[in-house]
Structure P
Amino acid sequence: MDARFLGIDELVEVPSVAVVVDVMRAFTVAAWAFAQGAEKIVLAESLDEALALKARHPDWVALKDGPAAPGFDAVNSPGLLQSVDLGGRTVVQKTTAGTVGALAVREASLVLCAGFVVAEATARLLRERECDSVTFVVTGEGGRADEDLACAQYIARRAAGDVTDAAGFLRRGAESRAAAELTEGVRQGVHPDDVALCLELDRFPFAVVAALEDSLMVLRPRAVPSLTDEASI
């Protein structure tokens with residue numbers, strides 16, 4: 001598999017297949033939202049658009065980076081979200097990097113949004129689709145966030161069928177600038193467990209697929225057969 005690793009600003013053409021990686025915390029949060037029962041996640045281009053969507057759909061759950069703010073129901077923290085019942089709800093998500101990266105490749109034929117918590121399911125879906133060329137969008141720090149790059153590189157190796165020890169990749173995530181900022185309280189809207197939750201490898205058995213639906217970029221979970229299931233087929 002031909003894998004490219006690019007920052008958002010380095011995208012000069014629409015890739016055929018894109019995996020958008022935001023470990024800390026957008027797509028860890030997205031996975032948790034689905035685990036908490038959310039039906040779908042709508043990505044907003046701006047805070048104003050998120051609030052406008054919420055105004056049109058009062059039953060939707062609006063979520064943003066940083067501290068709590070009027071009009072928003074939740075913040076971009078897996079630790080805070082894991083106690084929220086989202087059964088059957090639609091979530092509107094706007095973050096600094098992850099949602100921006102996914103919207104930048106909205107025209108791709110296949111868009112997956114990933115973090116360590118859905119790494120194996122993401123790799124398995126790429127293998128299932130027999131993707132020969134994949135662009136990994138490293139969203140954090142202008143494409144230099146080591147937790148995102150480590151996760152992207154790990155998924156790429158697993159998608160290629162390599163037997164890969166995840167320990168070194170997870171260590172890079174734990175030692176990243178983002179992890180330090182979350183631990184030290186530099187970023188707001190944080191739960192003490194956020195870093196640990198972001199580094200839980202393969203917590204969920206689904207991939208997160210993004211696609212345009214009526215002009216909106218929408219995320220939905222996609223169940224992927226486990227290795228045990230594959231072996232029994």
Structure Q
Amino acid sequence: MSTAMPTTFTWKGVRVPYIAPWTGEIREQPRLERRPLNRGGGIAYVDEHRLYDRHAGILWLRMGAVRGVGTPILAGVNSQRQRQAMDRQLCQVCGVTTYGRADGTHLYLLAEREGGSITEGEQTASPPIHEDCAVEALRDCPHLRERAVAARVERPEPWGIAGMLHDPATLAPRPSTKRGGLTFLPYTSLKLLWAVAHLDVVSLHGCTPVNLDELLALTV
């Protein structure tokens with residue numbers, strides 16, 4: 001496993017997270033078509049590339065991989081790097097592995113929460129994060145600290161994807177009421193045939209809550 005430090009980019013004095021997309025990476029999405037039953041059924045891109053458009057048999061959003069080209073979209077996520085960060089347990093901010101702690105755990109910081117704590121088996125599309133990087137994120141995003149929770153996680157396990165569902169009859173998108181209109185789907189769901197995956201999702205096990213004030217104090 002490579003431990004090389006990815007290139008660091010800053011924008012207006014703020015470090016651009018590893019998983020953030022850049023305008024140069026945004027791609028026009030191809031037209032969808034129905035895939036023949038003898039090829040699995042569901043939906044496919046009309047010009048689908050077998051090596052790049054699917055991962056584990058699931059159709060994925062098309063996005064470039066030219067980090068640093070254009071302007072960063074700090075509130076967005078590059079689907080390819082997010083999936084890579086989930087698969088390899090890379091920090092969502094710096095892109096370096098989060099393996100190496102003596103206790104074998106990984107820190108997860110989940111935003112957009114109204115109190116409470118991370119629960120056993122909870123699903124998330126947020127990759128792990130280093131302590132220092134978490135402090136940086138909390139410092140640079142004041143609203144994040146107000147609605148975030150953190151936990152040390154022993155076992156992040158593959159669960160499914162967050163994607164855009166499409167109507168089997170019309171192929172029109174069927175957005176959910178969640179942010180971004182994405183639907184969380186486990187790998188066992190038949191609805192995956194009619195979804196375009198945007199994000200990888202894991203379930204969190206062996207969770208120990210982390211107090212954000214204590215986290216900030218430890219890294220001063």
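Observations
- Among P, Q, structure where distance in nm of label points 7 Å out along Cα→Cβ at positions 173 and 197 as derived comes to 1.9: Q
- Calculated for structures P, Q, Rg/Rh (Cα atoms, Kirkwood Rh) is largest in Q.
- Distance in nm of label points 7 Å out along Cα→Cβ at positions 125 and 149 from the coordinates reads 2.5; which among P, Q: P
- If helix-only ellipticity at 222 nm (-39500 (n - 2.57) for each DSSP H run of 4 or more, over all residues; to 500) is computed and equals -4000, the structure in P, Q: Q
- Computing relative contact order in percent (Cα under 8 Å, 6 or more apart) across structures P, Q gives 22 for structure Q.
A short reminder: the numbers here are calculations on the coordinates, not readings from a lab. Keep in mind it's a predicted model, so treat the numbers as computed, not measured. Cβ atoms are built from the backbone, for glycine too; each structure is taken alone.
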